[in-house]
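These are the structures in question, set out in turn.
Here, each number is a calculation from the coordinates, and none is a lab measurement. What you are looking at is a predicted structure, and each value in this text was computed from that prediction instead of being measured. Cβ atoms are built from the backbone, for glycine too; each structure is taken alone.
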Structure P
Amino acid sequence: MEAVPYELRDVRRARYAVAAVFAVHGAVTGSFATRVPWIQDHAGVSAGQLGLALACPALGASLAMPLAGRISHTFGARNALRGLIALWTLSLALPALSPDLLALCVALFTFGATAGMADVAMNALGVEVENRLGRSIMSGLHGMWSAGALIGSAAGTLAAHLGSDARLHHALAAAVLTVLGVGACTWVLDLQPAEDAEPPPRFALPPRSALLIGAVGFCAVFAEGASLDWSAVYLRDRLATSAGLAAACTTGFTLTMAVARIAGDRVVDRYGSVRTVRAGGVLAVLGGLLIVVSRHPAVAMTGFALVGLGIAVVVPLCFAAAGRSGPNPSQAIAGVATITYTSGLVAPGAVGGLAQATNLVVSFGLVTVLACGVAGFAGVLGAGDRDRPKVSRPTDAAVPDPRP
């Protein structure tokens, strides 16, 4: 992208604008998740067919995310994000309109493809703002995504409680979130490709620089997906708890991750990406061990909370590291995002399959082993940290592009 100087106040404003886009992106996810039972009944699909359909968003995202860099190069970062976030919010209306399995799969594939491309575009702009500010903001941005998801979930829960038609609910939510998302894009950085810049390929495999970073993200997202989808089942089936207490464990895990992400930037600024992720990996390993050896619900719930606390900032820092790892941030971020989305797709089924063959204790033993990978390979996230500019915060001096 072309080196355009910005006043510090403009970069700060762009930070809040990108945070709003993250919240809108999360709100779409939360709005959809709460109405899945209604969508299942409307489409007339079985539980197995629903599981097949719910794999389509991750497939769509994985295939479409490598296109985001080309779109940003062609239209500029601001216009690309504006268009992609609008496609994502409007696609919320599609699943509820699906009358059968085939239509639902197509709708969810589109839903995931738009989600993935918008995800890459907003993370790339978030990394750019972070580089210009000279301090960590990516953890907080992902915390805003979690906050948006919680708000969307709360609104969806209320709509479901009132018995509203999901077609009307999602149409209204899509309209409101489109206005908010597109409006927020007005203040993001308007980065344009340099005149002599080579356009990125329309579709490319993840660059080599993204593979190790993506591996750390894979381990973290695997632990997140396993805990999110199986924590309630673990407490109910392994420790014979009530359904309410089992659900509270999942809620607690989600809240722990959201709070840790919002507070994570201060920790990263003080201790750096590598030490933060390494310490987080140790916490996640400790949490996994508590889950495996637990004989009491309180011990298991503490373990899940530690896993959430330990992995909360890993994915944001993976995106930040990817954005500093090479000459094409969007392509590197797309590569890391593809790997992490793949982990999110694989984790629930892998845990379930291993539990079917053995038991859930063995499944979470695997989660614990992967958490060791987060701690062991944290060093790959330090690339580019020393190159991030330090900006004098009290002044409004122009903030240059940090890249040569």
Structure Q
Amino acid sequence: MGGLTLYYRGEVLDFLNQLLTDDDAPLMRLRIVFSGKIDIERLKAAVLASAQIVPEIFGGYQADHNRFVVADDQPINEIVHEVQSPYSPENTAFDLNHGPQLQLFVVHHDQYDVLQAFMSHLLTDSTGFKEYLYLLTQAYNYDDLKDYQNERRLQPVMTQLQRKFSRPRPHPNLVTTAVKLPHYPGITLRHGGHVMLSSKQFMRVRRVAKAQDVGISEAILAAYAKALQVLTGHTTITLPCPINFRRFAPEVEKTTRIANLTSNVFLTIKIDADAPFSTLVKQVHDLLETERERAAFLYRLTNLQKMNHTMPVSLMRKMTKHWLAQRPLTYTNFGVIDQQRLKFHGLTVVNCVFSGAFRTTPAMEIAASTFAGTCTLSFNSSGSERDYQLSMKILENIQAQLLVWAQTSLPSPATGDEVMPANG
């Protein structure tokens, strides 16, 4: 055979992710540490099985047509790579226009393997990346996937959104103080940084968030804003907060949503340096509630969807860039990684961390993910060593604020035991 090419139409949020990433490959990153050695041939077979459901993983992306192009002769070795420690896969030049939308690197250590996965944001969002990991795990375990399907269309979710929000209102022009981090000269390298909240520390954070009726993401965003205020002196800071549209659509058995179904709302946070941190978290919570009720994101989405079906991509790109500026400081939340769904046959997963896009400093994306009760805050960046140190300082400031909030906002249980309520 050979020579057959299949085209898979992109959705409007795929196009949006392409539009907002001029220089950096819009990638997400996953790192899994195993207790032993993974079966490479079994992993390759699992990727091929998953491609029956998500064929786009083998495709290049044609930006001018907003579509994925998949040839029938894509070799598995273009996706699965074996390397020896201390090889650093993040320094690979990823070509998403011509190459696959997924890259897997098995990094061999003496007694164990580490799997580093990179997935394109053109194909899916953070939740979709996690769904792909679960699908890959099922395929690795030889589960029967023949009745599975992947739902990438935005329209079914839009229909549900339009029922819920009958009259979305346009967003007023976003007038914000541009918060810019300093950018230091030096050799540009790709860096990855992270801080962790242990399971005991994160349990305390969850407990105080529950007591104050706020979300973990809201607390992280408040700490992010406060860290930026301390660093830059700005007291008004705009940060995007992701909204996952999957929660507005009913779950369908044996259907994955490895797709872009997340959009941002923008929260303009005003920081009083003397106010307690809990007041700032409450402000972020209230701002997010207001944005959800106004449903301005749906207004923008509806217009984009109409444009996607009526305009050439080149004209759509030009128009969209006028009213949808890229924000240099972003946040993404991968949420809780389900340990029950992450069981590779014969292996124990020692650690699993998702992180977000590589951003060229002074732009920055902070990502949160939770595995085995431990919360990891991370970033991936391209910049100098001093840029990296600055980003680490921001992460450490966020971590410190969350820990102080958790310690001072609630008394510890009399027994000293860290026990969460059964429904927590």
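Of structures P, Q, the largest value of distance in nm of label points 7 Å out along Cα→Cβ at positions 338 and 362 belongs to Q. Once relative contact order in percent (Cα under 8 Å, 6 or more apart) is evaluated on every structure in P, Q, the highest one turns out to be P.
Taking distance in nm of label points 7 Å out along Cα→Cβ at positions 26 and 90 as the measure, the highest value among P, Q is held by P.
Source structure of the calculated read-out (P(r) over Cα pairs in 5 Å bins from 0, in percent, for residues 18-185 alone, 1, 7, 14, 16, 18, 14, 11, 8, 6, 4, 2, 0) within P, Q: Q. Thinking only about FRET efficiency 1/(1 + (r/R0)^6) of positions 130 and 298 (r between Cβ atoms, R0 = 30 Å, to 0.05), which of P, Q has the largest value? Largest value of FRET efficiency 1/(1 + (r/R0)^6) of positions 130 and 298 (r between Cβ atoms, R0 = 30 Å, to 0.05): Q.
Here the criterion is distance in nm of label points 7 Å out along Cα→Cβ at positions 82 and 218, and among P, Q the highest value is seen for Q. Please state which of the structures P, Q yields -11000 when helix-only ellipticity at 222 nm (-39500 (n - 2.57) for each DSSP H run of 4 or more, over all residues; to 500) is computed from it. This value belongs to structure Q.
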